[in-house]
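Read the figures in this text as sums done on the coordinates, not as results from a lab. This structure is a prediction, so every number in the text was calculated from the model and none was measured.
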Structure 1
Amino acid sequence: MTQPILSFQNVKFERRDRTILDGINWTIQPGQNWASLGLNGAGKTTMLKIIHGDLWPSSGRVEVLGGLFGHTSIPELTKKIGWISTALQDGLRPGDVVESIVLSGKFASIGIYQDFTRADLQEAKAILTEMGGESLIGKTYQVLSQGERQLVMISRSLMAHPELMVFDEPCNGLDLFAREALLERIANIQATKNPPTMLFVSHYTEEILPCFQNVLLLKDGQAFSQGRREDILTKDSLEKFYNRPIQTTQVGAYRIAVYPS
């Protein structure tokens, strides 16, 4: 039987007598990419922090990349996960040069405290170049735009050759053109040979690229619905999810935008 990339079995997370996640059952199989959609307070960030090992479920079973929580090394597990998150950005040191930040992805650390080789540094620069960030080499993090910072974060995650890449609302703070440039980079990663599994979390349907064939709708801490994007990203399905009238607009050939009706 094929081992799943991720498995949540009746996962619950409570904090201060408040239930944030309530009985989540969800599996990502090899070869699948997923997007998760939800309004503020739905539990998306908590779910991602559990996947990354930053939080522990109150109950239920979590397995990520073959590691069963409670029976696996979380530090070793996180080295296999590319994590693109504004929360992680906030922990970076403004004076660090870009290639050093990318290189730190090899060790899943903020800053570099381990020995590295010249080949490691050259690989970091090569990844930046492949991602379109050659002009950023030598610059400090503090002078970068938000779009450039996201490019660096994606490059950092690729430095570890991850098996799973998690995008936590990566388009936040980007203008229209920077957002599309970022989404194009994500699509390009998926088009490479043996790409990692991807999980993309957003508030907005128009950010869900065609490569995300599966969608989880998260509402009030519960899995409202999940399945193939063509079944989930429909007007009828989304109106039930939002519990409000909506209108949808086609964005290109395979993306849709949702607005209040």
Structure 2
Amino acid sequence: MNFFNRLHTRYVLQHHAIEHVLWLEVTEKLASLEGMTAVEKAHLRELTTLFLNEKKFSGAQDFQLTDTMCLIIAIQACVPALWLGIDCLSGWTEIIVYPSAFRINRDEKDAAGVVHHNDNALIGESWLRGPLILSWDDVERDIPDNQSGRNVVIHEIAHKLDMLNGSADGFPPLHHGMAVVAWSTSLSVAYESLVQRVEHHHHPVIDSYAATSPAEFFAVISEYFFCAPEILQSHFAEVYQQLQLYYRQDPLLRQHPVG
């Protein structure tokens, strides 16, 4: 971070601080923060402050957003970035929130060049260098539930991280020292195993939506990593280890703190 960036960061933290009462009120509700240390929460508060200052929140269909709603979304968006830095969440500015699941109509071309018209109901969507779109009903549903492995904000932020080096494909830019072969092998083997289980109608152990594509697999395992780490580590230990290296966090330690 250069001198001017440091000055800007210091200015934002001093002049746009999150109200302490509001911060406590929201963080006490969020199950995804359970077990975080005081140091982690302090750093998360700084990241969240910067995030709120950089992003523009708007409600779709005349939906009225409150400061509490925006803070709930911002905190969860910053959890994956806790030790990656605020820069990994740059390159886009808008967050659009629908009151509930929203429908999209678009034409998409498959690998064979055939155009298909899709009409789907979504709870979240991330666009390359575009907005983050969320359903508030689903964001709200995730607030107290930290066991299902489901968190729509973390899911969509994982897509944003995945797209830092192009289209979402389950292969975000890895850190120096991370082995590309280890990442590719562990995630590919786990993904293919999940696809086989889904195709043969066996219990998929994690949300079967992860078998849709490598991009969705990365987003779903990121949800489990932060919200149900024991399930991910139990069934996909090598994948959990790769996400530890990538996110520079170990959520299992928050469930079973040492000492």
Structure 3
Amino acid sequence: MSQPAKSFAVKWIKPLVGDAAWGRLRDPLRRRPTPAPPRKPRAQRLAEMDLTQLARHFRTDKWGTHRYTPHYERHFAPLRDQPINLLEIGIGGYARKGRGGKSLRMWKHFFRHAQVVGLDLQDKSFVDGERITTYQGSQADPAVLQRILDEVGELTIVIDDGSHRSEHVRATFAYLFPRLANGGLYAIEDTQTSYWPERGGSEDLADPTTTMALVKSLVDGLNYEEFVDESYEPTYTDLHVVAVHCYHNLVIIEKGDNREGTRRRAILRSRYAPR
């Protein structure tokens, strides 16, 4: 606008429209809001979330009530883009009919190419969908577990969030761990029940029947090659558990080849010297 035209507008138009309207007329760009960036598609937003963010999104108790997701992310992240099979025992949603499956949905979006399988005593088939399949039955029933293996294939990850009763946890582990993929991970949640008699645990820390007794035996088994008893025969878990990660109420067990060798006889020469 030329100076004469601007002076004319200030003198005659500004008094007619008022100061606020004059400001908008004078600088039309000032009243334009900054356009919001286009919203990403839901699938893309979910794919970019970490596991704790996904847990919050789907409102699973693996974050909040518990603090499991950072531990899971640490161990599961290398498998995020792999075409694995994951089984979670216990689907949740027992307070109301038609509820459950929050963590299954979380796992589906964390593991972008995984087949996610759930097992529960109750019928949770309403959760079934793309890359999510549910089964009904007891976690301690070998027939049910074998049916899952037959129909789904080899499992890379097992998460036991089922009854949390020691007898069930131990029975499920005994059946599934030998059938877990090499390099697989086996998680046991809510191990606090191991110390609660009301939930199948025991006040006796030396009770050999509890979930934590199983975990402690696995830790000993990691070092079976150092046992001085020459007659000891290593168990399946001795040979195939390569790490046991213990967190508050959560244990994650890694499967692999636990045969590193030992210098026991060379170091303890006097024990093994001919007599």
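Of note:
- Ranking 1, 2, 3 by volume of the Cα convex hull per residue in Å³, the structure that comes out highest: 3
- Structure from which 17 was derived, relative contact order in percent (Cα under 8 Å, 6 or more apart), options 1, 2, 3: 2
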